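Asks: Pasting the structures here.
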Structure 1
Amino acid sequence: MPRHLLNITDLSMEEIDELMDQADDIMKTPEKYQDCMRHKKLATLFFEPSTRTRLSFEAAMMELGGNVLGFSEASSSSATKGESVCDTVRTVACYADIIAMRHPKEGAPMAAASVCPVPIINAGDGGHNHPTQTLTDLLTIRKEKGRLNQLVVGLCGDLQFGRTVHSLMSAMCRYKSIRFVLISPKELSVPEYLRENLQRDKVSFTEVERLEDVIGTLDILYMTRVQRERFFNEADYVRLKDSYILDTEKMAMARKDLCVMHPLPRVNEISRSVDSDPRACYFKQMLYGKFIREALLMKLLEVKA
């Protein structure tokens, strides 16, 4: 049976450490890995738009010497003719060794994995999970802070629908002495099941509405955009979309070693003036994402350098 990655908790902490170590080695000695995926094919099935995730997967496979096929929007697939996700992946599995899939419906990758004879990687399913973004985030934190324990992590913006936030919280709950500061309007606060998980696991957290009140206490500030595509009511989106804007004035209140992250794309939530601040790590984050996805592809296909 193939091994799939649907949720970050599908990986043990030891496996995550091994993936990050492998990503570090790929960064240091890329030439050692340039042919290890020769004759392997990755299919990227993106039923929902993507820039960073899809292209980083494709770049990762190419840099390992493999090939890529797939589609970048549902309208260019037989989904427009009514084909089911399960039929799509069973067909694509005839042509590819591994599949990275994004879908707007929660649980779609799980349904696909139940019938697919090759590994499926969940590249984002609605507002649910985004495990490879979480691997990217963990690698970024480890590279920039030197540790994954004893951190105060601020999560700011859309915590209700933000799948990257949901995955990151699930992952970081397993590390020692983590404290979350959840910064959002009441309408966009974390789902109740996540709050219950934090309480069950005895993970410290506070919920606030003003970024200015807590930014000086944070080791990590993880900004998110308010996602227009998750709203049913345009008026609600317009009212909430600019709830938080990180600018140089707010950065002046932060610690000298703050690490600012964002899964991107951004809209207005981080001012361009912050980009030149050495604490802005979101474009480094995107680069780290390519290397961790290389390590993941190798792991799921059981390929050695």
Structure 2
Amino acid sequence: MDRILALIQELRPKQWTKNLLLLAGLIFSRHALEADRVLRATTAFVLFCCLSGVVYLINDLLDLDADRQHPLKRKRPLASGRIPVSSAIVTAVVLAVLGLAGAFALNVRFGTLGLIYLATMLAYSTRLKHVVILDILIVALGFVMRAVGGIWAIEYPGERIVITPWFVTCVLFLALFIAICKRRHELLLLTDSAMNHRPVLEDYSQQLLDQMVSVATAATVLSYALYVTLGVRPEAARHHEYMVFTVPFVIYGIFRYLYLVYKREEGGAPEALLLQDPPLLVNVVLWLVVMFFIFYI
């Protein structure tokens, strides 16, 4: 039983919150009240948890030595020796087969995207995470694939739900913003041992990352502002003219995150910040409530 619990922990269930992005398409396409589509979106979420679990297992298998030098990651089941390498490999293979088979059974386009996601993330784990700038771009693209995949998963055969460029742009810049903040946190937290844990950090500096954060912050806010003013079609939302009033929620959320990163020196675990910081969590909930009203009421 202890080994099973350790294996589940190694799959990083706390990070499954990232896969909630697959539900965004359900909301913004105005299908959130349709039981069948909700079931399809939920299934897509579970399947992506399987696929992301494969990525986490492979990544930790490849980074065993580096994780053992990290003050937090050395406590992971693999790094600490609580589960054997053989068990992790078998679990990764089983989850990959189940995840991809289920994805293709749900929708061919969704299955294809799931395969591309898995291949891209494995390429990231083996090589691309060591390429400066490209490493954070790949992480951001993973979020874009989740957002697009959530829309494709709820499509019926022969149906095509419109994906606006502004929707994709917002997700991309927000993911970049979070990924850059995480790199900055790692660089400052690990100091002299940063390069031993993540070699690509040798190519970064605090000054460079601070400038990248500034660019990503402006791009995120601007892309969202353009989305709510130009990217929402009148037929897509009942009260599309009120979309502009959601901008303050986004601005507060971005600035609150910056406050946590720069003032409290957090940001190493974005999925934890959302759940552990009450002001940020309340802001997200209020934004969702307002968006639901705009799209459905």
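Please treat every number below as a calculation from the coordinates, not as lab data. Nothing here was measured: the structure is a model prediction, and the numbers come from that model. Cβ atoms are built from the backbone, for glycine too; each structure is taken alone.
Asks: Which of 1, 2 yields 1.6 for distance in nm of label points 7 Å out along Cα→Cβ at positions 172 and 284, as computed?
Replies: 1
Asks: Here is a follow-up. If helix-only ellipticity at 222 nm (-39500 (n - 2.57) for each DSSP H run of 4 or more, over all residues; to 500) is calculated from each of 1, 2, which structure is the one that comes out at -22500?
Replies: Considering all the candidates, the number was obtained from 2.
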